[in-house]
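The following blocks contain the structures, represented as structure tokens.
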Structure 1
Amino acid sequence: MSKEPTISGTQAAEILVMYRAVFQADDLPSKILRLHALTEWYIERLLTVRLRAPEQILAEGKFNYGQKLAILIAMGALPIKVGDALRRLSKLRNKCAHEMFPEVTDEEILDAAQPILKEFKLTLQDHETDKLKRDTFHVYAWSLFTELSLQVAPLEEVMGKSIWSDA
């Protein structure tokens, strides 16, 4: 007999943040901007648990998104494929932030997902059975979220730095 998977309070809190931050936006450019902000939040959380003095990087906005990402990749704290996917997300973010009427196509989202295509396809398969929304953006966002959450949340819990200690 197979046991139904359970979700911990920590996992539920992570999912709720993802849902509220990204999926409640009304239009695709806003969703992309919010997804980018969410990924930066994960990058900063990962820096916080992996560095001795993270405030040297996080304080006063001294380092931008790309620089923080490069630090994590260089120290082996983030898989290169995830870093590549996040760099591609940054390109989409810049398009949405700097064009007056940005339009993002499914092809652009699929291109951004190329570094994590295996995870994207697995997420798509999962969504076929769980009856969640399956458009290209949602699958891409869940794929990135899963990759980042798996890198950050377990480390925070082990180190006693979980932001979800009450979850």
Structure 2
Amino acid sequence: MNDPSTGGDIDVAFSPDGRLIASGDNNGSIYLWSATNHTRTATFTDPGSDPIVGPVAFSPDGKNIAAGDGGDCNVYLWNIASRSVVARLTGPSRGVWSLAFSPDGNIVAAGDWYGNIYLWNTKTHSRLAILSSHSGDLVWSAVFAHDGSFLVAADGDSMSVWRVARTS
């Protein structure tokens, strides 16, 4: 999957069924790759004004991809079948560094440079909450518990844990 036309992959994610790999690059593209024969199957172009695709994540049903934009600080939800942007989720003030979907796919979480984690409802696209980590440092990683009841974020120095209300 070495493709010199990509701008340098920043993050990768497997689809829930294991058939696809998504990668985001610093030229503002999201690529889908076949996990079996390693060929590129689709390209999505970040619509942001300063596109740098950082983290990527598949929704649990595999129908959508979330991509964090490190340049204009938005999260874009893409529908894989139509290859179109479903929503532009705004809020982070300086770069999106981590993304996670809740297990039911109803919430997407994005961690930013300042230790904030933004939560959005994936159906209504409304912001549900802004959570702050203990240290206020860049959120490198975020993950939901298997039942969606907790969100854990790591910022390099510590981990923060929050109870998450379920949405429908």
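Just so it is clear, none of the values below were taken in a lab; they were calculated from the coordinates. Because the structure is predicted, anything quoted here is derived from the model rather than measured. Cβ atoms are built from the backbone, for glycine too; each structure is taken alone.
When log10 I(q)/I(0) by the Debye sum over Cα atoms at q = 0.13, 0.20, 0.22 Å⁻¹, for residues 45-108 alone is computed for each of 1, 2, which one produces -0.30, -0.70, -0.84? Mind showing how you got there, number by number?
Numbers: 1: -0.45, -0.84, -0.93; 2: -0.30, -0.70, -0.84.
Going through each structure in turn, the value belongs to 2.
Of the structures labelled 1, 2, which one yields 104 when volume of the Cα convex hull per residue in Å³ is computed from its coordinates?
Working: 1: 137; 2: 104.
Comparing all candidates, it corresponds to 2.
One of 1, 2 was used to calculate mean count of other Cβ atoms within 10 Å over residues 77-84, giving 17.5; which? Let's see the in-between values first.
Values: 1: 17.5; 2: 14.8.
Source structure: 1.
On distance in nm of label points 7 Å out along Cα→Cβ at positions 37 and 61, which of the structures labelled 1, 2 is highest? Numbers along the way, then the final one.
Numbers: 1: 1.4; 2: 2.9.
Structure 2 gives the largest value of distance in nm of label points 7 Å out along Cα→Cβ at positions 37 and 61 among 1, 2.
With relative contact order in percent (Cα under 8 Å, 6 or more apart) computed per structure, which member of 1, 2 shows the largest figure?
Values: 1: 28; 2: 12.
That would be structure 1.
helix-only ellipticity at 222 nm (-39500 (n - 2.57) for each DSSP H run of 4 or more, over all residues; to 500) was computed and gave -21500; which structure, 1, 2, did it come from? Before the final figure, lay out the partial values.
Working: 1: -21500; 2: 0.
Clearly, the read-out refers to 1.
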